[in-house]
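Next come the structures, one after another.
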Structure I
Amino acid sequence: MASIVAADVQHILEVHRLPFDSLHDYRRVWEAAPGSHEEGLGRLIIITPDIVAQAAKDCIRSGRRTTLGWSMDQLNIANFNRAPIQHHIVPLLNGSAFDDIYTFNPQQSSQWDGLRHFSAPWPASDEPDRRLFVSLPSGCQKLLLTSCHQYGGVTSEEIIDRSSTRIGIHHWADEGICGRGVLLDYASYAKRHGIKYSSFSDHSIPLSVLLEVAREQNDLQFRRGDILLIRIGLIQEWENTMTAEEKQAYAESSTPKHAGVEGTDEMLRWIWNSGFAAVAGDSMSFEVYPPQESYARGEAQGVKGVFMQEVLLAGWGMPVGELLDLDKLSALCESEGRWDFFLSSAPFKMPGGVSSPPNCMAFF
């Protein structure tokens, strides 16, 4: 049995090493057996022990560290009808001791989007309203939806069924999300170059600019298994710039806007070919929201837009982090003169969980 599992893992790793343009269908790259731990790991399977060991050896030098978790009570007015956190302190033994009780939605502050968070369209054109939380392999497109779970598809019915824990976030909790983290500090880049924008707008960042940010950060290079972080500056804007009225207007908007990276094939190609195991940022969403139909390229014809969250989560099984506090991390990177570090994250071990606070630290 052990040799069979090892062979399956090796096959999955080989698939994740394929160049983007060699993939049969880049929207559906999920080779693990249905219901297996490997399926639950998703893209995190590429963070092998040797990658973690090398990252710790290379990145932990000064011993300085910082959390990447935003204060849980800051986003007290959230969009999409998300309720603010409730925190109750309750006495025990007539006040000789205390407990506290938390009631909160992880999406209301720093969080990892788990594989149960967002689905992708059902590939069969005759059922446009059907969606799956694990995209089907190419050979399963014509199968009935009721039998999809045998071939890789995870339906909303399975997510709602509390007896099913398939692709729950507990798979990530078993080993944690750890390895070499890399920060692309777009907020600092924009300030240096006089680029004005709001984190609560449809301001989008093209791949060419991300690569320029990396060049300006001492020609930052990427490695297979890296965890990519992109700082846009939302935390600072929310805490120091926005008025109470502006926060309320955002929360009540039926068409909220969030700055983020462009959602394009070229962005997906770069993320895949660079070997990133997870992506995250400090914005409400990693990519610009709402998704754009196309992105301008000067006088040239625009580039077609792609809703990347469907691909990253349901197509690749890649963790997507949002609302991480990257301000202190940015300051530490500047002080250390480097933008790579050892990152350690311990999601909640909740069987069948959809998302989790990151419980994330960066070590230098």
Structure II
Amino acid sequence: MRATPAMPERTRGQAKRYSRSKLTVGLVKLLLSLVLLAVFLLSGASSRLHGLVSRLTDNYYLQLSGYLLAFMAVSWIVLLGLDYYSGVVLEHRYSLSNQSVARWLMREAMQWVLSTLLAIGGFGLLYRAMQGLPDRWWLAAAAGWCVMLILIGKITPAIVVPLFYKLRPLTDRDLADRLFALAARCGVPIKRVLEIRLSRETKKANAAVVGLGRDRRILIGDTLLDLCSYDEIEAVFAHELGHVALHHSWKLLGAAAVLSAAGFYLLYLVLGPSATALGFAGQDDIAAFPLLLLWLTLFALAVRPLQAAGSRSFEKQADLFIVGRVEDPQVLVSALDKLAERNLADPEPGRLVELLFYDHPPVAKRIDYLRKAVQAAAHS
């Protein structure tokens, strides 16, 4: 019989309702995004927007930047209500948020600025490749995408995360010494373990590895430090060390390289003909940008189950990595129990929901295979 987390029945019901609500909002947001792209394309709004920015400048790349700026602003406004419901209403309804509406809105604005700058830079390079390499731009796009992922991995720990959260070295020296000793036993060189102040925004507890290579950092939420014992924190930390020791970041990057090459090649095959069929000048017509984004979204949805399966596999490997590396691997089970209850994680979602949307194994499965691995190790 599969072991299930010791979550109180009332909390289990809340977790299922919360997870169902978040999933529903996410699906509605996806549908609305697709509708928005279709409206832009079929109503002539995209061509009119391009015509407006083209009257302001003759420079192609300034036109593209202006178009993207306006398009991103419209998209943000259209989706803001759903983002508010998901990020504020639901989080406060289930007593998971410490964030004020004003602070949430400020964060949303900051995220919009960052994503818009990234879009202008990234799509600017993509359209330059389309014009300079009309038959081979997909190769340049795949290579550029991988370079961008590496750059994002490099700057995220030092620049992006500190924009949104306060970081500081772990102040509990006894705990810090234990964690650095564990890293040494696992053969993982770690220069810094940082405490990330999540409590100002949320009651949820978490830990994560961010960055690549020498810029890699392990972040432990102050909410996790308040929730778990030293032994439990050590087990969670060992899980994060597992991601590093097993080179999951680089493996994910390799998978992204393969998928991006395939995706951009498919985009090359369909974008030009479909743009022409809809009356646009060609694949590099700025007014056809919503069509490009529509194809990218459909490709992303198609590979989402594969990406989710790979991520779940890596998370399972990181869970099992701790067996034999911490004194009592069972403490990760108690940590998972606490995290599931605190974060209202549905311990046993439907199989289809898990396959399509879960990048971690459900909590019940994690506890089940951990217990089996510990028992197998004890009898070996």
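Could you tell me which structure in I, II was used to calculate semi-axes √(5λ) of the Cα gyration tensor in Å, for residues 175-318 alone as 24, 18, 17?
I
Assuming 2.5 is distance in nm of label points 7 Å out along Cα→Cβ at positions 39 and 279 as calculated from a single structure, say which of I, II it is.
It must be structure I, since only it matches.
Have a look at I, II and say which one yields 41, 23, 21 for semi-axes √(5λ) of the Cα gyration tensor in Å, as calculated.
II
From I, II, which structure was helix-only ellipticity at 222 nm (-39500 (n - 2.57) for each DSSP H run of 4 or more, over all residues; to 500) = -23500 calculated on?
Going through each structure in turn, the value belongs to II.
Comparing I, II, where is Cα Rg over 2.2 N^0.38 Å, for residues 295-342 alone highest?
I
Tell me which of I, II gives 28 when you compute relative contact order in percent (Cα under 8 Å, 6 or more apart).
That value comes from structure I.
Read the figures in this text as sums done on the coordinates, not as results from a lab. In this text the structure is predicted, and so the values were computed from the model without any measurement. Cβ atoms are built from the backbone, for glycine too; each structure is taken alone.
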